[in-house]
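Engineer: In the part that follows, the structures are each spelled out as structure tokens.
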Structure I
């Protein structure tokens with residue numbers, strides 16, 4: 001997989017910080033949050049956003065905290081503890097029940113009758129370790145994201161957690177940032193449902209590579 005961008009880590013951090021409000025907004029909309037881009041900018045600036053629900057404000061602030069954590073921890077591997085920590089931050093302030101702990105209850109996924117099995121900690125550790133051995137950093141990041149999304153390890157916030165884990169790998173290796181534009185959410189979600197049902201990564205990987213990688217040649 002050929003890199004879309006070739007940046008230093010410092011350059012990629014600069015791009016991530018510069019566009020942070022946009023990445024948080026897109027992630028929030030992917031999860032179905034009813035926030036606008038101006039709302040997102042207002043919230044992460046520490047001001048109140050009239051008309052936005054308390055839970056949506058918490059969700060946006062948690063994404064900001066998760067990005068701050070991500071940018072401060074670019075050296076450690078994306079392992080079981082790291083993914084759990086991301087979900088703990090994403091679901092903080094009682095936004096997600098048992099945030100940071102793998103679920104022990106069954107869950108359903110909108111748009112499909114397929115149900116993910118109850119996750120097993122040892123299997124998650126092995127799966128992440130296998131992906132950390134992928135030499136190509138872009139391929140590694142996408143594979144980690146899809147593994148975490150399909151596994152549905154937590155009761156909620158799985159897409160946010162998975163994308164953050166992938167972007168830790170992206171930024172650390174100067175590969176850009178994975179984000180889904182609002183205009184592409186429907187297409188991405190359709191491909192994600194197909195991936196959930198079939199386990200085949202090819203179509204959604206091609207889509208992410210072609211449409212969901214943001215960056216800049218500096």
Structure II
């Protein structure tokens with residue numbers, strides 16, 4: 001299910017990458033740097049870091065943000081870029097540390113699933129559960145909630161609690177009025193969990209539901225063949 005988490009962070013990056021800095025973020029930079037030409041240069045450098053992240057130049061994005069962090073240590077966006085870049089490079093520990101720092105400065109639901117996946121990769125499953133509880137309390141967008149649910153279920157499955165993981169995914173079993181990508185991803189996780197738990201009938205049912213909406217979704221066709229469809 002790690003591919004699902006990577007997809008989640010890609011969506012988080014698209015949501016968080018601005019074409020220009022918001023007035024609030026610009027004001028944060030002005031406050032941290034004293035304003036003037038120095039502030040203008042720092043804003044431009046931060047935009048360059050966002051652009052590198054969006055273009056998947058993760059090493060460049062991290063380098064740019066690390067160069068900014070001493071001067072803009074109180075600006076959450078800088079730590080967020082460091083965290084997302086490290087995440088995409090598979091550096092779980094520094095990614096988690098940077099995202100935790102970003103959340104301390106400015107709580108942001110959209111990156112909490114990414115933090116959860118870092119903690120999951122580090123085997124810190126109790127902390128995954130704690131962040132999942134925090135995310136639920138923030139009443140985030142449905143897509144962000146789905147991303148968190150996927151990672152939380154994966155964390156339980158990592159520990160062998162497949163029944164608990166399936167139960168956690170239960171809200172995703174309702175058929176929505178309009179099927180979106182995050183519904184398909186949750187159904188895939190449900191199918192995979194049922195398959196791992198030995199419930200071939202349920203696994204096939206969820207894979208077939210995905211197939212009815214998107215006949216080219218991930219590896220659903222091959223998974224169904226493996227299940228004897």
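None of the figures in this text is laboratory data; all of them are computed from the coordinates on show. Computed from a predicted model, the values in this text were never measured in an experiment. Cβ atoms are built from the backbone, for glycine too; each structure is taken alone.
Engineer: If relative contact order in percent (Cα under 8 Å, 6 or more apart) comes out at 13 when worked out from the coordinates, which of I, II was used?
Structural biologist: Computed on structure II.
Engineer: Right, another one. Looking just at mean count of other Cβ atoms within 10 Å over residues 100-107, which of the labels I, II belongs to the structure with the highest value?
Structural biologist: II
Engineer: One of I, II was used to compute percent of Cα pairs over 25 Å apart, and the result was 35. Which label is that?
Structural biologist: I
Engineer: Quick one: volume of the Cα convex hull per residue in Å³, for residues 28-147 alone came out at 98 when computed from one of I, II, so which one is it?
Structural biologist: Checking each candidate, the match is II.
Engineer: Taking distance in nm of label points 7 Å out along Cα→Cβ at positions 60 and 204 as the criterion, which structure among I, II has the greatest value?
Structural biologist: II
Engineer: One of I, II was used to calculate helix-only ellipticity at 222 nm (-39500 (n - 2.57) for each DSSP H run of 4 or more, over all residues; to 500), giving -18000; which?
Structural biologist: I
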